[in-house]
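In the part that follows, the structures are each spelled out as structure tokens.
Just so it is clear, none of the values below were taken in a lab; they were calculated from the coordinates. The shown structure was predicted, so the numbers you read here are calculated from the model rather than taken from an experiment. Cβ atoms are built from the backbone, for glycine too; each structure is taken alone.
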Structure I
Amino acid sequence: MANLPILIAGAGIGGLTAAIALARRGIPVAIAEKRTRFDEAGAGIQVSPNAGRVLESLDLGLALRRAAIRPEALAIGHWQGGKPLLAMPFAPPVEGATPSRSLKRADLHQLLLDSARTLPNIRWIIGRGLVDARETEAGVAVTLGSESGGTETVKAMGLIGADGLWSRARALVGDTTEPGFTGWEAWRSLVPAEGLPEALRRPAVALHLGRARHAVHYPVSGGKEINLVLIRAAREARPGWSREGEASQLTEIAGNAGPGLRELIERAPNWRIWSLYDRAPARMAKGRIALLGDAAHPILPFLAQGAALAIEDAAVLAHELATRLATDGTAAVPAALAAYAKARGERAARVQQASRKNGEAYHLGRPWSFARDFAMRRLGPDGMRQRHAWIYDWRAPG
């Protein structure tokens, strides 16, 4: 079993980060991905310092700096009329410090993919998704299947389910609870920056708060595009991972938006819609099988921490496996995965809950929004930063 790999089901951001972290520690990896093309959706993504430090530790700092923009501030305002509420400058550049960054999700996925492809101890199994797995005396026998119905069995010393919200691996650790629709949906678009007012093109994250809605936008693609996300209430979930949206459906909520936000909405060339789901954190490990990222703890986007938590998971997973394999060999895989689950469960649940509370605060109507605004102003930029310092100050073990 010494030469068997850790098999990772899913080549998204979390799965690729885990593969790189494991392979760089000398652990053989196999990545199974049901897609045959990597066309990562999602428009933009924010990489906060807790995740950025992990990527830098994997020698991805230079690639990240080249692909990303470093926002100077978070500007919070009202949806209706666009009245400013609070400007929170991000920390100034400090030698050796890791800043927040924003980039296209596809660009982050590509730089991870490029890095993983350079590592000789990563095996790629493309066009095969997780079907089932069973533990054996020698490890784990993982059944993979293709869209055509064909299957194959791969032997591994452990299985990591990084297969997202609708994870098949989750049932393998004893959790069959389905995610529940939250009553919210996200509309996303990439708006060409050319011709936009300078205020909309500046390197900053803008947050617009409204009753039962909010919007976020920030530049990506070297400033050539603006990532725009609108969150609004929805009566029912719509099928599919994402789907096209009709701009006419936004006419009502765009009408009372501030002039800057309204211009972005009107200039959006197309829209993709995601129904937002939530669920309690799953049991993260059982025996030689563990979960990572959304498979274990899907998180609402109100703190921009979904990918960050998956990246954190990857770092802790690699640390626990490398440490225990070095001393006790492959027999230690179950203990390593149990230690990983113990290390991650409480933090993931805490970030989940903080994100839910942020969403509740974002979407308050009057008179409760007056109390929220007063509290934000009273806290000020320093107080607002300190509220979530426990998230951004996190560092990987080892």
Structure II
Amino acid sequence: MSKNKKFTPLIFIPIAVAVFVLIFLAVSGHLTKTEDIKRPTAETSISVVNDETTEPTSANTDGKVTLCAVGDNLIHNTLIDAGKQEDGSYDYTCLYKNISPVIQKYDVSVIDQETVLGGSEFEYTGYPVFNSPQEIGDAAIKAGFDIFNCANNHIMDKGSQGVMNEINYFKKQKDIVYLGINEDEQSYNTVKYYVKNNITFALLNYTYGTNGIDLPSDKPWLVNLMNKDKVTKDIKEARENADVVIVFPHWGTENSFGISDYQKEYTELFSSLGVDLVIGCHPHVIQPVKEVTNDKGHKMLVYYSLGNFISHQIEIDQLCGGMASVDIEKKNGEITIEGKFVPIVTHYSRTDSGKFTFDVYKLSDYNEELASSHSQKGGTPEYYNKLVKKVVDEKYLDLSK
């Protein structure tokens, strides 16, 4: 894995001891791989992606995890062209070169893959019906992302085959988790878990819809749609098995800084079921961060929208996104979650060749000189600082270098 993370080192032991341990584990039912582990229950399978080579030895083992999440990886035609090489191949390392050192500082990093990675079987297209080169995924992984949210309104843009192509792509990637799309009914009924630094995370991803494109009648399980029965069933299962339950909903009203009634309705449901962290996308602009407490006193942190991560949208408000920066600690069986909102800016400009170059900056690193070279004028550091302070409570803002 390209990301510089801390992994539990392998310990080489004498062959006789190793054989004994393997036999013991096989008999006791604990022999596992570092790949997905499927343990069927009465109704729902459980898939565990273990990032540490061994499972926690105790439910009360202490641990700390730093997690970041970013918004829509929205690949318009000009971004597709930006990665096309002279020999006809594609390389998108350029899109994330500036922000990747920030991403790689975290133990776990999440991205919303807004456009389907349908690959070369289909023509590469931007808005309104997207299909992105799978090299976009390669570059995002190289930049440091571990977890890809795939349930969104554009996931069906190339039909069921586009979804299956994306699934097959991610299945080939080592130590990468994809959420929200399913290769079969068993996968649809599977809660995915991710173990890091002795903390078990349940990861759930849903979308409000697929732009009016119906799921195939023979594959109603292909994409996780926001359905209260489905959501309730998944979260109840997750709550029984995880230290931390995270929901990544694709929801809200496009280009609105406000929280919709639909978002409020599902926020109440998530809170009542004991979700710990909600990180939303879809509106293409940032929305508030709030802490919600249910009638049992359980606290849930909600990032309603992180806006865009990278795109070629043209409104300056759409070019200011956010990164959820979250510290999770387990101590004596108790979980504490502290979150910040780190503003980011998508920067793009046209070169002499006519192609556009793109990059992503933390707002704290974005200066007047950069703003003056942006193709869209008006998105100054001053403007964006005022915007984020208007939308996000300052107690959550991280404007540090």
Identity of the structure behind 22 (criterion: relative contact order in percent (Cα under 8 Å, 6 or more apart), calculated), options I, II: I
FRET efficiency 1/(1 + (r/R0)^6) of positions 103 and 175 (r between Cβ atoms, R0 = 30 Å, to 0.05) - highest-scoring structure of I, II: II
Identity of the structure behind 0.00 (criterion: FRET efficiency 1/(1 + (r/R0)^6) of positions 87 and 127 (r between Cβ atoms, R0 = 25 Å, to 0.05), calculated), options I, II: I
If mean count of other Cβ atoms within 10 Å over residues 167-174 is computed and equals 14.4, the structure in I, II: II
Of the structures I, II, the one that -11000 was derived from, the read-out being helix-only ellipticity at 222 nm (-39500 (n - 2.57) for each DSSP H run of 4 or more, over all residues; to 500): I
Origin of the value 217, where volume of the Cα convex hull per residue in Å³, for residues 135-214 alone was derived from one of I, II: I
Parent structure of the calculated result 21.3, given that mean projected area of the Cα convex hull in nm² is the read-out and I, II the choices: II
